[in-house]
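Trainee: Please go over the structures that come below.
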Structure 1
Amino acid sequence: MKKLLLLFVFLFTANLATAQNIAFEQVGIKVQPGKAAFVLDLLDDFYGNIEKPENVSISLNRIYFKPEGTEATHYLSFAGSVDALAALRKIRGGDTYSIFNSNILQFAEVVSVSGGSTLMRTNIEKSGERTYQVWKWNVEDAPGFAAAFMDLMKAYPQEGYLSLGQFTHGVSTDGESHYVYTTHKDYAAALNWGPKTQAQQEAFVKFQKTTNKISNYLGTMTLYRMKSW
């Protein structure tokens, strides 16, 4: 039965994903009030002038909404193939990087560093949308969670870019293991997000009831991508 379920998960992923899965690193930073523009300028001066590896993206993201207790005000995100991220890591070193990092720390402090990878991606053409939401769970039964997510997406497909993924590094004491990431065309669309039809509402309730038995929901964030490199 478990093998059959894993096969279903594989087929679902093959049908939905239209691009290769990627790895990511996200650095949570707490920016001093009124200093975000200085941080953005410093990031632009450094990342806008390096020979960036192919198949990697870098972005600074401002947090609109977050759970109580979240220290970060922004996330500096790196995403791409494993090889590209490894090549970028080599650039993030040396004297020039040390000076850049020292300048950043005048206006912000690093409060977290985490990493992981996507398990499924769809609507890749919408990945450039700048407003997005992230939901996090501590999942005990990954195949069961994936199956419940499959059912939800059949009844409630998303209009924006959608990713289901996992955290593998820098996990907090909350034990976050999986996330869902989806984009919106603008801030208003994010505020208006949610199941609209009766069928969508029923599917959403079913997903919650099913996953509550096999996971611990850890909250959601809404963010805005300020700039990408």
Structure 2
Amino acid sequence: MRLSPYTAVLGAIQEGKKMDVVANNLANAATPGYRKEAARFSQFMEMETYTKTDPGPIHRTGNPWDIAIRGRGYLRVQTDKGERYTRAGNLTVNDQGQLVTQDGWPVLGQGGVIELTGTDFRVDPTGQVYDGEEAVDMLDVVIFPPGTQLRHEGSNLLVPTQAGAVPMPAADYEVEQGALEGANFSVVEEMTHMIETSRVYETCQKIAKASFEEDKQIISQLGKA
């Protein structure tokens, strides 16, 4: 059966959007705690992306400012748009002595913004933060109710897509200092996905072009009849 050129064009558009999603994932392959995005299409052929929350591999760095969460949970972060969430544990301290992300957003503890007076920063497996020998706060690691979808919002931050989604304290986790979680996808698999999507995209383009040429010939012949 002959495939409509418009169906082929629509297929090419969809595959092009998929390639954009895959390309963005690959661009973040080295981003600590990055969560893979995937594409799906509704019955009306509208594409939406969703964030996969599977854990990524954890690698030792030896840097005391790096932390990784083993298990479920996200760090709470205070931004100019409100609270956001991340698995990126490559932290630092700002001029005000606040524990912050690489983009300068304060990391929140159970008592609010975590403030440090020295450089002897320690975190134990429970998330207790120490400034030297003094326990100053507990990392506020949170989870979301089942079914909550998260989306990326720049700076490796996540935010729930559902209005009113309230985070809850996480329980089944450990914090590992001197380690970072990597992106939660295989670069090889994602590259394979890119190649497959690219091939389908090119096929749809060829079908569309051939179909349009066939239609032009039919119209031309009808005009001569």
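Trainee: When mean count of other Cβ atoms within 10 Å over residues 101-108 is computed for each of 1, 2, which one produces 17.8? Display every interim value, and only then the final one.
Mentor: On the way: 1: 14.8; 2: 17.8.
Here the read-out was taken from 2.
Trainee: Any idea which of 1, 2 comes out highest on distance in nm of label points 7 Å out along Cα→Cβ at positions 77 and 181? List each step's numbers first, then the result.
Mentor: Details: 1: 0.4; 2: 1.3.
Going through 1, 2 one by one, distance in nm of label points 7 Å out along Cα→Cβ at positions 77 and 181 is largest in 2.
Trainee: Who wins on distance in nm of label points 7 Å out along Cα→Cβ at positions 117 and 205 among 1, 2, i.e. which is largest?
Mentor: Top value of distance in nm of label points 7 Å out along Cα→Cβ at positions 117 and 205 goes to structure 2.
Trainee: Consider the structures 1, 2: one of them gives 1.06 for Cα Rg over 2.2 N^0.38 Å as calculated from the coordinates. Say which.
Mentor: It must be structure 1, since only it matches.
All of the numbers you see were taken from the coordinates with simple rules; none came from a lab. Computed from a prediction, not measured in an experiment: that's the story for all the values here. Cβ atoms are built from the backbone, for glycine too; each structure is taken alone.
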